[in-house]
Structure P
Amino acid sequence: MADSIKIVATNRKARHLYEILETLEAGIVLKGSEVKSLRQGKVSFVDAFAKVDRDEVWLYNLHIPPYEKGGYVNHEPLRTRKLLLHSREVSKLQAQTDAKGLTLVPLKIYFRKSYAKVELGLGKGKTLYDKREAIAERDTKRRMERGKRDGGEE
């Protein structure tokens, strides 16, 4: 039986700003009101990143707005959240981010079964030239697809 996955949000800007070299899945430690807010699909990836600190991985600047019906037990929207990874994965990420100057970027948040998960990407920042090249490549691909579609209908 396949795992049921419900994607909450994707960070589309990450693939524009970074060249993603590798992806991995991590669990995320959340409070109850955060889970309820996530299930409503409310999350913002603006300026979000992950960092290895003392053999633990932490997620910074991920904005999960307070749950409307949360009352006084609501959470802080921009709090730092712990990510759950195996120790060998953490040490591998530590080595790659330190030596090669790579960045950990959250790509998407989803629920697998009933657990909240984050897909992290190990990315290298793109230069302005790389971004323009990717846009030009995408545009030519679209033009070719339109040409095929329009030419095949005649």
Structure Q
Amino acid sequence: MLDPTMLMTDVHIVPYTPGYRTAFRDLNLEWIGTYFEVEPEDRKQLDDPETHVLQPGGAILMAVDGNEPVGTGALIRTGPHEFELAKMAVTPRAQGRGVGRRVCAALIELARKKGAHRLELLSHRSLAPAISLYRSLGFQEIPLGDVPYRRANIRMELPLR
């Protein structure tokens, strides 16, 4: 188990492999369950990320401290040059140490390498640290429109071209 007083100097951002399937699911269930209710779209993606995230051309990154996954995030392809930044989660004992920023920045760079013209994300205004992080990385609020989650009340985008 991590010592929460330690700095996260050994955290590495690594690509998802099937060995991280349980950690990807559990990290997300941990944060969703803390603030909201797990919804059907969550279950679909978390129970089978290979089919619902990776096969359509998306990606998942993991933040790993030593051998312990402490954070994650995904890119879900929504169009030929568009992705949704999704399933961002950092375990509470690693929050406030820049792990989420590192995962998010790595996902933005990966989206650029995959030829994305823009990234979108859905969130909730009550998640002030997350919204602040996204704004600091250049995301701007756009109209919400139709969303697959009851908890989503803000949509943001980041143009990449």
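All of the numbers you see were taken from the coordinates with simple rules; none came from a lab. Quantities reported herein were computed from a predicted structural model and do not represent experimental measurements. Cβ atoms are built from the backbone, for glycine too; each structure is taken alone.
Table for the structure above
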item: helix-only ellipticity at 222 nm (-39500 (n - 2.57) for each DSSP H run of 4 or more, over all residues; to 500) from the coordinates reads -11000; which among P, Q; result: P
item: Entry that produces 20 once relative contact order in percent (Cα under 8 Å, 6 or more apart) is calculated, selected from P, Q; result: Q
item: Structure (P, Q) behind the derived value 12.4, 34 of Rg and Dmax of the Cα atoms in Å, for residues 17-64 alone; result: P
item: If distance in nm of label points 7 Å out along Cα→Cβ at positions 41 and 73 is computed and equals 2.7, the structure in P, Q; result: P
item: Winner on mean count of other Cβ atoms within 10 Å over residues 33-40 once structures P, Q are ranked, highest first; result: P
item: Structure from which 17.5 was derived, Kirkwood radius over Cα pairs in Å, options P, Q; result: P
item: Value 1.1, calculated as distance in nm of label points 7 Å out along Cα→Cβ at positions 49 and 105, assigned to which of P, Q; result: P
